[in-house]
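Readers should treat all values here as calculations from the given coordinates under stated rules, not as data from a laboratory. Small disclaimer: the values here were computed from a predicted structure and weren't measured. Cβ atoms are built from the backbone, for glycine too; each structure is taken alone.
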Structure P
Amino acid sequence: MATDNLTAALRFYFISDDQAPTLSPCDQVRIALEAGATIIQYRRKQFDLRFYDEALAIRRLCRKHAVPLIVNDHVLLAQALSAEGVHLGQTDEDPGLVRRILGPRAIIGISVSNLDELKHTDLTPCNYIGSGPVFPTTTKADAKKVRRLSGLAEITRQASLPVVAIGGVDPTNAAACFQHGAAGIAVISAISRAPDPVRSATKLGLVCRTAARQHPLRDGR
């Protein structure tokens, strides 16, 4: 994917939540896509073949809207789904090996929380960085130290790749992430656990200035 196209795709990044109390991952993704999400990450840390049909349904939703699908961690699942790429953590598979498996057109993201990780991460096989948590979050039990907007700005200033802000991002603070250099914002609970997921998702689309595909809210309400 060309650099300009990738930057546009990263702008409104939704990550599915397999622990959400009321919304299934498919319903979450449908809401996010209708609100204008530009890229979707399927995240199920304890994936096994029981969930393949769920992943396939999300693959179909993404294709319906011509939106890239990224798979969290599971490289062979990404390959089986013909997903556009994978997102890797610092302790996941080697990005260079992943590039060899998925090929030159795949989108590979890597998590980088601080400048030390940035310094010691080989970004050559990667296309973008996910950086955070920018704000406090309860979605990830193993979340690292909150970096705040100042920490996000440090990464965006020094990184050679586009940076997606993650961790506690919601409609009230998403704009500030863009103002501190982020190419995009990644959200989970701001949609998956919101009291009104459609309204929250649509507000995020308005902040990101992406095109709603359904259920637009007028005047940003």
Structure Q
Amino acid sequence: MQTRTHTRATLLGMSLVIAIALLKGGVGKTTTAVALAEAATVAGPVTLLDTDPMGAAVRWSVLAEESGKPLEAAVIGHPSASLGKRLGALARDSAVVVIDAPPPGALTIAQAAIQAASIVIVPVPARMADLDRVPATLDIARQGGQRRVYAVMTFARNVDSDDRRTNAEVAARAALGSWGVDVLDTALPPRVTIANQYGTRPRGALAKYGVDLLDEITRRTTE
């Protein structure tokens, strides 16, 4: 626990902007953004910027507030291509900013969200059918900046009890590697209990996913 607290504090001291982005819907972007933002609040203020016009992260925050257990991160809706210019004002006092990027229907906003970040996390389901939009996302992430780009497998095997990767996950990881993407060891398992946490403060496996993701980003960023 002491090591994790130290690594999170180190990460927070870097004033990072992390975009969770893939030009495809239903891949776990909002779930990952909320889990990561909540994990980062352990050492300081965090802003979660919801740039999706559908406002899933904002709605998540509202529901959590209504439940009596609000999210620790400040959630702000800003579905606008002006994000790069407004970032400082929107998250003035935050050491870490997590951006929940929109699907391809809002392409200019997605571009702004990705290009405002210093780190881009691409959530990729362990299904080959969901890989088609990865190259286009990578192209945006690699344009005009030295962003670190990582992929995180979502809806993967039960990572808590099964170390064996499915054939689909092995194939997906190989495809990502061929595109020059560093795939994180952390993965989001396909638990019903995680899906049922929409609108609540992350707990259990979802909270652990956020902590593990934050710790791994920290390690890789500071190596």
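One of P, Q was used to compute relative contact order in percent (Cα under 8 Å, 6 or more apart), and the answer was 27. Which one was it? Could the numbers behind the result be given before it?
Details: P: 23; Q: 27.
The read-out comes from structure Q.
With mean count of other Cβ atoms within 10 Å over residues 147-154 coming out at 17.6, pick the structure among P, Q it was computed from. Kindly include the intermediate steps, with their values, before the conclusion.
Numbers: P: 17.6; Q: 21.6.
Derived from the structure labelled P.
With helix-only ellipticity at 222 nm (-39500 (n - 2.57) for each DSSP H run of 4 or more, over all residues; to 500) derived from the coordinates and found to be -12500, which of P, Q does the value describe? Intermediate results must be reported in sequence, preceding the final value.
Details: P: -10500; Q: -12500.
Here the read-out was taken from Q.
If distance in nm of label points 7 Å out along Cα→Cβ at positions 67 and 123 computes to 2.7, which of P, Q did it come from? Show your work: numbers first, answer last.
Working: P: 2.7; Q: 1.5.
Traced to structure P.
Quick one: FRET efficiency 1/(1 + (r/R0)^6) of positions 115 and 155 (r between Cβ atoms, R0 = 30 Å, to 0.05) came out at 1.00 when computed from one of P, Q, so which one is it? Show your work: numbers first, answer last.
Details: P: 1.00; Q: 0.65.
Among P, Q, the structure yielding 1.00 for FRET efficiency 1/(1 + (r/R0)^6) of positions 115 and 155 (r between Cβ atoms, R0 = 30 Å, to 0.05) is P.
Starting from the value 1.9: which structure in P, Q was distance in nm of label points 7 Å out along Cα→Cβ at positions 27 and 91 calculated from?
Values: P: 3.3; Q: 1.9.
The structure behind it is Q.
From which structure (P, Q) was mean count of other Cβ atoms within 10 Å over residues 131-138 calculated, if the value obtained is 20.8?
Working: P: 20.8; Q: 17.2.
Working through the options, I get structure P.
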